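Please go over the structures that come below.
Derivation of every value follows stated rules applied to the coordinates shown; laboratory data play no part. For clarity, every value in this text was computed on a predicted model and none was experimentally measured. Cβ atoms are built from the backbone, for glycine too; each structure is taken alone.
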Structure 1
Amino acid sequence: MKRKPTDTHTDGARSAVTVRGLVKHYGKTKALDGVDLDVREGTVLGVLGPNGAGKTTLVRCLSTLITPDAGHATVAGYDVVRQPRQLRRVIGLTGQYAAVDEKISGFENLYLIGRLLDLSRQDARRRAGELLERFSLTEAARRPAGTYSGGMRRRLDLAASMIGSPAVLYLDEPTTGLDPRTRNEVWDEVRRMVGDGVTVLLTTQYMEEAEQLASELTVIDRGKVIAGGHIEELKAQVGGRTLRVRPADPAELRPLAALLDDSGLTGLATATVDTESGTLLVPVLSDEQLTAIVGAITARGVTIASITTELPSLDEVFLSLTGHRASTPHPQDETGSAGHEETAA
């Protein structure tokens, strides 16, 4: 299918998804409160936020499952309200739980979706076979999907979202409840999709997932966008760095910590000794403070094995922006999390 042109940024990059002032109410709850965002073609935009922040509501609006109350959004050049039929042909969606028919085989699941997307019988068979091989499901292709493991069902769900070769793919917390090995497999597939030119909008509560996959981030809380940009830009917004000093002699760790704290160079913070890594961690708020701390260490005549500075972790950024840490969902919490998102998101 011929795709419509997308919006172009001033730097020449083009937006596959453009959202302006999107609003959605559920009764008295304003799930989306004037959301703006852009997803550049061929990239992953990570949308972070706690349960109930509005992430799933945003995905449902952009995939035409629900209609926004106000605002405007285009995806792959199509208006989400005025052109829903055309839009559905160029998007894919993987939700928090694998949406596969467990009574039929993996092949039949994919073939059925291909036919629903108006692929010919031959093309639907070919596409199903390609994706089963790509997602390492060929050996299980003829087995009922109900016999698949959780990771296999998730891979089948991802394959189903790719049947129509979408220009834009929505991944709504795609690795919730998965074990680390399966999660890594899903991440590898997402990277491969992006390498093929697919644009991805990823909602997640996993900080590691956002850092692994997303080139840019948007943070949503209570239906509003509260921050956005490249990961390093968001970390810089929070302010502060950590100086990590590893002396050649680990016996110097505690004397160094005491020296810096007693000198007042650490301000209201304190130097922390990490005995496991053999390093001293010192919060730093300015270049002047950094210079003074390094000078004090040098003046003591300590031999330094390594010295580096680090920006805050993404989890620390989230805590600073929202006032609480991002939750890390567990398999037993999935039902409650999903229900909360649907009613209060």
Structure 2
Amino acid sequence: MDFDGGDEIRFERLGRAGVVTLTRPQALNAVTHRMVRALDKALSAWERDHGVDVVIVKAEGRAFSAGGDILHIYEAGRAGQPPVEFFADEYRLNARIKRFKKPYVALIDGIVMGGGVGISFHGSQRVMTENAQFAMPEVGIGFFPDVGASHLLPDLGGSFGMYLALTGNRIRHGDALWSGLATHTIKAEDQSGFLDRLCVTGDPETVLRGFFVAAKREIDRPVLEMISRHFAQPSLVDIIASLERAATADEFAAKTLATIRTRSPTSLHVAWRQIGAGLTLSMDECMKMEFRILNRMLAGHDFYEGIRAAIIDKGSKPQWRPASLDAVRAADVDAYFAPLGDRELDL
């Protein structure tokens, strides 16, 4: 079955299931424009196909998907041709997955970040094994948590979504399950049996009852209470001040503050406003907001500087502009959220 995914993404009809496999393990299954377009075609076909009761998305190799193909984005942007259409199609796909009328099961056995989150966590069942790790680390490369993070993260209790957005920290499957990011956890060794049974029945909830193994939360309660206290503050400045007050006596606060101070100041301001705004927006409204931000990020400095430091000159320190949180003006942040006129995202 071919939806023009080439050797980057494979599509199969197995029993009652449409099965999608990401097949770029050497690139940690980084999401490309071709993969986005192919998956969109497959979902269009399978939503109408009465022989398909469930869609399953999985991946080859040790990562589900480590994000988007940021090296390509960097090179295109530096050549004066930022790949706006890639992001437009990706965001449309994210929104389509959210409103997909059939069960959409993401089986995550490895790291999932950025673009990988966009094609997995908006589905009806997000199933993680003990090998899974989740992160939205975009503020560390001068970007922002996109692919629907403004819809996904605000729903997490205890300001946990704001914490993940502003730090970019990784969590494992137990914390993903506790927070509501994952809907189920299973053993890695049970994946084949789970997939076989799901393809036969096409009924994920019934099958998951037989394979679900509850994963323990790893972040202990005192730390969760600190996250809730610090990251529920009414502004980014107040979050930083709260962490600063606690840092002299508390290791968690000191470590978290040190992490945040390495991130792009502009990205932090944008992410804070974005996650707060997403609390009252629909998925489609979130994607339109993110597309506005995206266009400004691609025209700015920090995104390319962040990729340079992380990928091109690995391990070097990014030189953010502005370099400090208090140097980012409110008007500059406002500009990221301003309407695009006739260039608004069409969903």
Given 24.4 for mean count of other Cβ atoms within 10 Å over residues 170-177, calculated: source structure among 1, 2 | 1
Origin of the value 17, where relative contact order in percent (Cα under 8 Å, 6 or more apart) was derived from one of 1, 2 | 2
Highest-scoring label, criterion being FRET efficiency 1/(1 + (r/R0)^6) of positions 82 and 194 (r between Cβ atoms, R0 = 35 Å, to 0.05), among 1, 2 = 1
Given -11000 for helix-only ellipticity at 222 nm (-39500 (n - 2.57) for each DSSP H run of 4 or more, over all residues; to 500), calculated: source structure among 1, 2 = 1
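Check the numbers for FRET efficiency 1/(1 + (r/R0)^6) of positions 122 and 306 (r between Cβ atoms, R0 = 41 Å, to 0.05) across 1, 2 and tell me which is largest. Provide the component values of the computation, followed by the final result.
Details: 1: 0.10; 2: 0.95.
Evaluating FRET efficiency 1/(1 + (r/R0)^6) of positions 122 and 306 (r between Cβ atoms, R0 = 41 Å, to 0.05) on every structure, the highest lands on 2.
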Among 1, 2, structure where FRET efficiency 1/(1 + (r/R0)^6) of positions 74 and 322 (r between Cβ atoms, R0 = 30 Å, to 0.05) as derived comes to 0.60 = 1
Give the label, chosen from 1, 2, of the structure having the highest value of mean count of other Cβ atoms within 10 Å over residues 50-57.
-> 1
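If we compute mean count of other Cβ atoms within 10 Å over residues 178-185 for structures 1, 2, which one ends up with the highest value?
Details: 1: 14.5; 2: 21.2.
Largest value of mean count of other Cβ atoms within 10 Å over residues 178-185: 2.
Thinking of 1, 2, which structure, once Cα Rg over 2.2 N^0.38 Å is computed, gives back 1.18? Show your work: numbers first, answer last.
Numbers: 1: 1.18; 2: 0.97.
Here the read-out was taken from 1.
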